Structure 1
Amino acid sequence: MDAGGPPDQMLGVTPYFVGGRQVNGDTLTVTSLGWLGSSRSAEYVWERCDAGGGGCLPITNAAGPSYALTAADAGMRVRSIVMPTETGRRAIASSLLTGIVAAANPPAAPAPYSLPSDAMLVSTSAELIAALRRSHPRDIVLADGDYDSSGFFVNALGHRIYAQHLGGAVLHAGISVGGNLGRGGGLLRGLAFDVSDPRKTLGGAIVHVWGTGRDTRILDVVLDGHRAVGAGILVRRPEGAVVQRVAARNFLDVGIRVDAGELDYDVGTLPLVADVQVDNVGHDVPRSSNGTSEACVWIGNTAVVRRVRTRGCAWEGVWVGTAAHGALFEDIDVDESGVGVYAEHFVRDSVFRRVRAGPSTDRGITCEWADPSWGRRPACVDDVIEDSVFESRVVGVLLDEGTVRTTVRRSAFVGQQAAALGNYKGIDNLRDTSGNDYSRLGDGASRVTTLHYYEYAGRPAP
């Protein structure tokens, strides 16, 4: 670093800071605070530091005033060493450290909204039931207060229902959206569901979309099932469905399920599930469902799924399968579950990007085996897992028997006891593992194992 003048000098100040969102995949840029004047040339070295700001080491191939964060930076802090050329010498300065880099973008919370000007205002349960019986779709606004029914409310004709104020209208019975007749396009917005009696639901779900209920939107909604109700939201007619800015908690089987329940189902207009948080899903005896339920989020069709956070769901944070062909999962943050993301029959040509599986999961992502009862069709074919962070205890990604041409790249593996990647009898998997970071694996863990999961998970095979 000799510029032909006096030796380099490390300044005792930090005249630079690093700007930009501190999330995996975002770009940071060094900005001068102006204390050194306007140097026109500089060299940059980016460093990755531990969460406490120590142990800083240079990042390979990171030069220039900007740096794109990767999965390897998640849980760490970053800074830039800047060497501007001054008259006759170079002064060396460190930027301020970033905060701890997040592995995935968090979900947005339910947010206030505008009400339609010509809406019908109702303030009692009887008025709501009467309004829902009107033969033409209306905008219905529920005044703040409690609403109840001996059964579940029925919105068969595509009415658009708003809470007058976010969370101010509390429904103690579920609602059916769609039916055998009528039209789609129904809306639920800003409502709070507080339901403890499963008899006041359709099919065990507080919100049940079916039949003619295509293009249903469920926005800014909060649901609590008191560990007495099976599901928060069940979308059986997924075409055009939008489930966004939703919080669901305390269910027996599933928080949010979007699934027509048909193999090779062509969903048409893709459903969107975005900005959702689901907590505490499981049976009284956790994991007693053997993987058939106890999932925070369940996606059984091609869909776009973004910014999902799950905690405390007994079997898996996210289950995906049935007819998920060409699906997109981005910014999925799962912890306190047996498996982070469980891909079952049949997931193909799908992308899992910026998945974070926390330290209270055993497996980050699992691709299920080619079960003979399903004709040995593989669970995962031509799928891509990328830019993700796996802190799961036993293995980061498990590609079970029959998984085909599935890629895991640009991902970081932290603290696994057995291996970063399990590839048991897979077919042409892991052709691209470029950019993976194995530097934080647990002691004795391997990068790839070809053993069966039960051989290293410390439990007998079933």
Structure 2
Amino acid sequence: MSKEPLYALPLILALTCVGLVAAQDPYKLLYSAPNPSSQGAEPLGLLEVAPGLFYFLSAMGGQTFGPSIFSLDATSGTAPTLIYSMPSNVQSSALVQRSDGSLLLPGFIALGARSYTSVGLNGQNPVQYSLGKWESFAAFTIVGDMVYDEIAKGDVSGLTTAGFMQIGEGGKLDLVYQQPLTDGAPDATNMVLAADGNLYGLGCANSAEAPPCFIFRLSPSGQYTQLFTFPKSYGGTYGHALVAASDGYLYGVFSGGGANNTGLIFRTTLAGKWENLASFPAKGTDKGMDYPNSLMEASDGALYGSTINNAIFKYDRATQALTLAYQMNRYNFQGGCAPCQFIQGMDGKLYSAASSGGPGGGAIFSLDFGLTAPLPAVSALVPASGAAGQKVLLFGSHLLGAMSVTFNGVPASAVQVNSAQAVVATVPEGATTGPVTITTENGSHTAKESFTVE
């Protein structure tokens, strides 16, 4: 690679300052299937399973293949590797990594069986768990060593009942709550795990996501409560989303409502006291900054999300400023955000899968906004007590690449990284009751909960 002569550097810096040298584009295309009907098209459910290594589900099915799981090395520039393919008559629309490291996805056959499929990271040992008459809404949420999903069932007239399924070790399925759809339905967006240990989600008047919409709370044991109902003008025609932020509040977006009826950002306490924070611009006044449909929190504490017109927005919680972070091509050449569900990689970049658009059949891409690499965080120890030799699940976020775990300063005798949310550490001989600390390349974190050595 050629180097610029030293005398040219001041000129380059000057031109950059006055805008004559374009700033580096934060967008990078990582993969797009050859065409919209290829195996690998319609990507969704993007997961980081090791630093720089991602898995995704291709929802596309064909005559000889069904929805398929691929791995993608974001650092190598090589094509994805096929891990596992479902039968050609099956449909699927979600992918999650469980705390034991295995992958879980729902399966649906028209007028036929409904099930979950568990498969190893190398595609080995696929196992199906029948849902009977229930249908998955593909809204997986991990809570410790359990997975929760929103489900529904009905008859020839349509869906009649909504509920929540708990998926435990060995595929044990427990229906933890159900209610008639006339009492409201979960809206098929992922629930979030809040600081109080409960799950929260958005629901609406029926399975078509018609307003009025509401916030619900679900305890891990199945206690269900509707906290409050939004005005009918707060619609979700183009989508809505919810996130449990690090400050203890829930934040969300609606694609309808707000001062310009182009969407809004709201905040609520876990007790249900809510307020509007920002309205999206009037249609046509600020490129694609209208009708938001996704939301996430990044390492800078700001909220990021997409709109149906492929704008990537940023909401700064400190300044309460809603700004355009990046405008993707509005004709979907970089991917169509319908929606773009972002995750933050261990390198600090934002990653997403757009199921449509792109050069071929959808797009997997990254956005480099110069964010700091995320620190590890542990929200729960399972169990929180035990003797030497006890295996303890550290459940949290951004745990990939964990290099060490200590129990009151004594290194664990074994550390196994199962997912971005789950690390299993073995209590060492000589450990005493006290704090548990985990360390990754990005830094260290001490759990709020101490571990009691018995």
Structure 3
Amino acid sequence: MSTGFDVWDLEKPIADAIVKLGWEKPTEIQTEAIPIARRGTDVVGQAKTGSGKTAAFGIPIIEKCEPSGIPQAIILCPTRELAVQVAEEISILQGNKGLAIQTVYGGTNLEKQAASLAKGTDIIVGTPGRVIDMTKRGHLNLKQVTYFCLDEADRMLDMGFFPDILWVFENMPNRQQTLLFSATFPQEIIDAADEFMSEAVHVMSDDMEVDIPEIELNAIRIGRANKLWVLGRIIANMDDDGQMLIFSNTKRMVDVLVERLSKFRMKAVGLHGDIPQNKRERILNGFREGKDKILIATDVAARGIDVDGITIVVNYDLPVETESFVHRIGRTGRMGRSGEAWSFVSKEDRGSLEKIASTWNLTIPYVEVPALPEGMDRDPIRKRDDWDEVSDSFGMVRVNLSIGKADSTKRALSDWIVSQAKIQEIVLGEITQDEKSSQVEIHVQKVAYVMDVIKARDYNGRKLKPVIVNA
């Protein structure tokens, strides 16, 4: 069976593992990076989440290492979840070669990890802080390591890890090859690559545009009060074999969303930094195995999530940093599969979405809330009145009435509303009219009550049919 990897004449255990995985042909980053890295040349690779980059650096590293029990390669990752995922994929890719692969990260018992290292390891996958700690305590000798890989370098920079990475570099004098992979390339990453690496081959696009194939991007204008209602609609439309990853910007909101969805009989699990590591791994495994269909996470906690089955990503909150948007939506549409990414955009968020779209040259159209699926006649989560979302900066909400200047003056209409609703005239703002309709500004604190009054009364024998005009 030809996989498209045959032209490289890979070691048999690796070739057999690739066949077993069912991979038909290398991805673009694999095609460009693997031959160069196999020659021992330093590589700087621009690779997005879901591009197959782990195999791009993993296959050359596996080939260069031997089952000796001596650390020969270190792969640094920004989070423990990503470290676990990378280690798992490399373990699969090595087939039956017999390499000992050890994860080293914080949040778990250091002595247990030290005991595992003492038994002998060939490849270490870890986070910078714990690697340094292990080295200083004498459990790890960086002088033995000859191959070094830095995965998701831009996230390392964002999370303040670069001083730690410098320390690791300085204590690895026998390093023969360095591989650096990043989805984006801020100037600091480019400068670091020039400093750390010797005549590296850059495998990346000339511009910073992000190509996101097969992902349908949509945005919905919605206030915070009704985000849960929209989320219920999207969940209701998800296929039975689909999986959803929902992003929130705070740990508290992750917990709140899990609890609220549970009240509406929608099972979801949450993932954030305050959850104990052992529990986090159980949650990730359950999601990876398809036992859980909906996972809610913060950006940092989601860095290690590598699940091909994710069909829908939801930005419940838009990310603070534009780069995070790329990482988020890259969790779906993986390895050429199709996927959807939905972004909930309040009035305050609209500028942020425009910045994201322009930075990454993305088209993110605003669309209507998805309809209920066939056979469902009630919303799983009820829509709420959200007057703040439709009010202007002065707290006024525009309401359209089905009566024009041909049938009423502005003064007569204003006096009637004030008298019927028994409100002060200051509650009303500007009134504009055309031949068939009038638009009345009503203060946000009174608009619900005033609309109910208007609906219940007749104006000169006719109903005025009040309707909110979107801000």
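Any read-out appearing in this document is the output of simple, stated calculations on the displayed coordinates, not a laboratory observation. From a predicted model like this one, the values you see are computed outputs, not experimental measurements. Cβ atoms are built from the backbone, for glycine too; each structure is taken alone.
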Consider the structures 1, 2, 3: one of them gives 12.6, 40 for Rg and Dmax of the Cα atoms in Å, for residues 216-271 alone as calculated from the coordinates. Say which. 2
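One of 1, 2, 3 was used to compute distance in nm of label points 7 Å out along Cα→Cβ at positions 80 and 152, and the answer was 2.7. Which one was it?
Computing distance in nm of label points 7 Å out along Cα→Cβ at positions 80 and 152 on every structure in 1, 2, 3 gives 2.7 only for 2.
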